[in-house]
Structure P
Amino acid sequence: MRGVLILIKGLGRGGAEQLLVSGAPYLDRERFRYQFAYLLPWKDGLVGELVGAGFPVHCLDGARGAGWLGRLRALIRREGVELVHAHSPVAAAGARTAAGRGTRQVYTEHNLWSRYHPATFAANLATFPRNHHVFAVSDMVRASIRYPGPLRRLPMPPVETLHHGLDPAALATEERDGARGELAIPHEAPLVATVANFKAAKDHATLLRAAARVVEAVPAAHFLLVGQGPLEADTRRLAGDLGLDGSVTFAGFRTDARRLIAASDLFVLSSAYEGLPIALIEAMALARPAVVTCVGGTPEVVTDGVEGLLVPPRDPTALARGVLRLLADPGLRARMGAAAAVRARDFDIRKAVHRMEQVYTALLT
């Protein structure tokens with residue numbers, strides 16, 4: 001078997017991290033000897049799932065400075081790793097530096113290059129030509145992978161778009177009233193849900209300002225925010241300032257986020273920028289129509305007017321208008337929800353795993 005190391009900055013509960021766990025059951029362990037490694041010890045929420053599935057998982061403890069590079073080099077040598085597949089730019093730059101020349105390098109880009117901190121961008125750029133293959137999670141992300149003018153003579157590795165997605169076996173429809181009852185949300189309330197950690201990219205401020213407009217027009221409407229993160233306290237304060245305390249539920253981190261989506265009438269995402277939002281695809285798989293900002297990979301998932309509505313980013317009025325349109329028309333919600341469920345089938349993690357292993361095989365032959 002050929003040794004493959006999957007490397008990421010953290011294994012907390014986020015979109016990119018969840019993709020690794022979703023794909024794990026479909027990895028071909030007869031051909032490849034898989035191991036996982038991560039840098040940040042406090043981001044370990046998904047470690048147990050990978051260990052429980054029988055995969056070795058190593059924490060390189062990148063919190064203690066650059067010593068993780070030596071620990072990574074030692075791990076690669078000790079475990080006979082022949083290919084490293086990195087899923088975050090800092091981890092990828094380190095792997096390209098620490099691994100020997102004979103180690104194949106594969107990288108999945110989850111973000112737009114324009115969104116990186118200058119130091120992260122520089123580290124990624126300086127080592128990028130050492131990649132042997134690159135996957136981008138959306139066409140928009142792929143288009144952002146461009147060397148600056150003075151560096152355009154550098155070799156560019158093969159770059160392809162590879163849409164990741166869901167584990168079909170993990171999806172199940174859930175009953176509506178149980179989740180609502182647990183959260184004290186009335187059965188009859190029009191319920192709008194979002195699943196997004198409280199970070200600047202997700203722009204919850206725009207969502208809450210849109211919610212205030214929706215509640216003004218439909219007083220019974222309720223908004224359910226699932227997630228955690230550094231901006232949660234600020235978001236809660238804004239909800240209070242907008243008079244939304246009785247109309248917004250902060251559910252925190254939930255392992256049953258899909259169950260909460262299934263209890264809602266529609267899904268909303270107010271992101272200022274995105275790679276490929278997996279929470280959106282999950283909602284669509286549960287036949288929930290979506291109102292989402294037209295950023296990053298979202299237009300590659302949702303066709304405006306078919307599976308949901310696309311609105312400009314940072315525009316509370318447009319977001320509210322889209323939500324109100326769907327809340328006012330149950331028939332439209334049902335049609336878009338049915339179309340969304342069909343579209344979600346195109347985003348199957350098994351297809352992504354198959355393609356990645358095709359590349360591994362070609363690089364290790």
Structure Q
Amino acid sequence: MTNIEFLKEYVNTPSPSGFELQLGGQQVWVDYVKPFVSKVKTDFYGNAYAFFNEYNPDKKTVLIDAHADEIGFLVFDIDDKGFIKIARLGGSDILTTPAARVNIWVDKNKSIPGIFGHPAIHIQAKYKVEIEKVFIDVGASTREEVENMGIEIGMPITMQDGYFDIPNYYCGRSLDDKIGGFITSQVLKSLKECSTVLDFNLVVVNAVQEEVGLYGAKMASTLIKPDIAIAIDVTHDTTSPAYDRNKQGHIVAGEGCVLMTAPAIQKNLLAFLKETAKENKIKYQMAVSGRSTGTNADSYAYPNGIPTALIKMGMRYMHTTVETVHKDDVDSAINLLYYTIVSGKLFKNLKY
């Protein structure tokens with residue numbers, strides 16, 4: 001499987017929060033990275049742990065994290081006329097739902113297609129898109145018909161939109177944060193192809209349930225107990241219309257990956273990433289948060305004080321079906337992680 005074929009399959013295979021492994025998205029990542037690592041294992045909630053080298057408890061451990069889950073919806077109720085009411089699963093944007101096509105997942109191999117109903121423009125004068133008003137039509141006339149299709153309360157729902165290419169960009173549903181899983185997979189591939197020997201344990205985690213509370217990373221932090229953690233996620237490209245530089249800062253897709261500083265970010269580790277980028281002529285940008293990072297980095301930094309860094313991709317149209325990331329930024333993140341890992345200097349001078 002080529003790199004781009006993997007990314008397409010990964011994006012197109014559903015993995016809503018809480019169903020990452022059950023619906024197949026996590027398994028696509030696991031199957032792809034297996035040839036590059038010594039072993040891959042999953043836990044009870046679907047986190048995937050790829051051990052690049054044979055784990056040695058006497059050596060230090062570096063953990064690299066991305067999250068496998070995507071936003072979606074849940075079947076919340078079925079009314080007597082067969083219309084399905086929904087609940088958000090993660091930070092799903094209700095404004096993207098009108099007239100969209102969806103899949104309601106009965107199990108990994110069976111989905112029921114449906115559409116988000118939307119009133120005709122002729123009667124929309126006072127209509128407002130709100131979660132209580134949104135509904136899915138699966139072509140049924142009664143609740144019984146819906147239930148006979150196999151649909152039950154609590155089943156996950158994803159949009160049908162999938163991966164597609166536009167010039168210079170990767171685009172599609174769930175690139176937050178499957179682009180992170182793509183980046184980690186390519187780092188593992190490069191390390192394997194170069195027959196890299198490391199003097200520390202390297203564990204790459206494809207975490208679950210980030211979108212609903214950073215929970216998979218909390219599990220991974222407790223299980224692996226790394227000495228260093230580097231998380232990968234996305235941030236906003238603020239040059240597209242509707243962003244305010246005074247509020248969201250200045251991040252430009254195509255100008256390199258984004259390094260974030262925040263209270264959770266260990267400053268010496270951040271400085272090392274910046275130094276590594278400069279030494280290897282890798283473009284990067286800076287972003288700032290005076291509070292939490294809102295990513296899995298927080299789950300590694302707290303409460304155990306693991307030195308943690310965060311690399312982000314400038315993304316257009318986050319939490320929509322057309323999440324868009326510049327290919328050059330992805331390459332810069334892959335290169336930065338690779339050179340950071342092989343530097344031989346990761347564990348020097350981290351204490352303040």
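Throughout, read-outs are computed from the coordinates displayed, never taken from laboratory work. This one's a predicted model, so the numbers in the text were calculated from it and none came from an experiment. Cβ atoms are built from the backbone, for glycine too; each structure is taken alone.
Name the one structure among P, Q that helix-only ellipticity at 222 nm (-39500 (n - 2.57) for each DSSP H run of 4 or more, over all residues; to 500) of -7500 was derived from. Checking each candidate, the match is Q.
FRET efficiency 1/(1 + (r/R0)^6) of positions 86 and 166 (r between Cβ atoms, R0 = 25 Å, to 0.05) was computed and gave 0.65; which structure, P, Q, did it come from? It traces back to P. Taking 0.00 as the value of FRET efficiency 1/(1 + (r/R0)^6) of positions 38 and 126 (r between Cβ atoms, R0 = 25 Å, to 0.05) derived from one of the structures shown (P, Q), identify that structure. Computed on structure Q.
Looking across P, Q, the calculation of Cα Rg over 2.2 N^0.38 Å, for residues 118-285 alone that yields 1.43 traces back to Q. Here relative contact order in percent (Cα under 8 Å, 6 or more apart) is compared for structures P, Q. The highest value is that of Q.
Computing distance in nm of label points 7 Å out along Cα→Cβ at positions 30 and 270 gives 3.6 for which of P, Q? Source structure for this number: Q. Which of P, Q yields 27.8 for mean count of other Cβ atoms within 10 Å over residues 62-69, as computed? Considering all the candidates, the number was obtained from Q.
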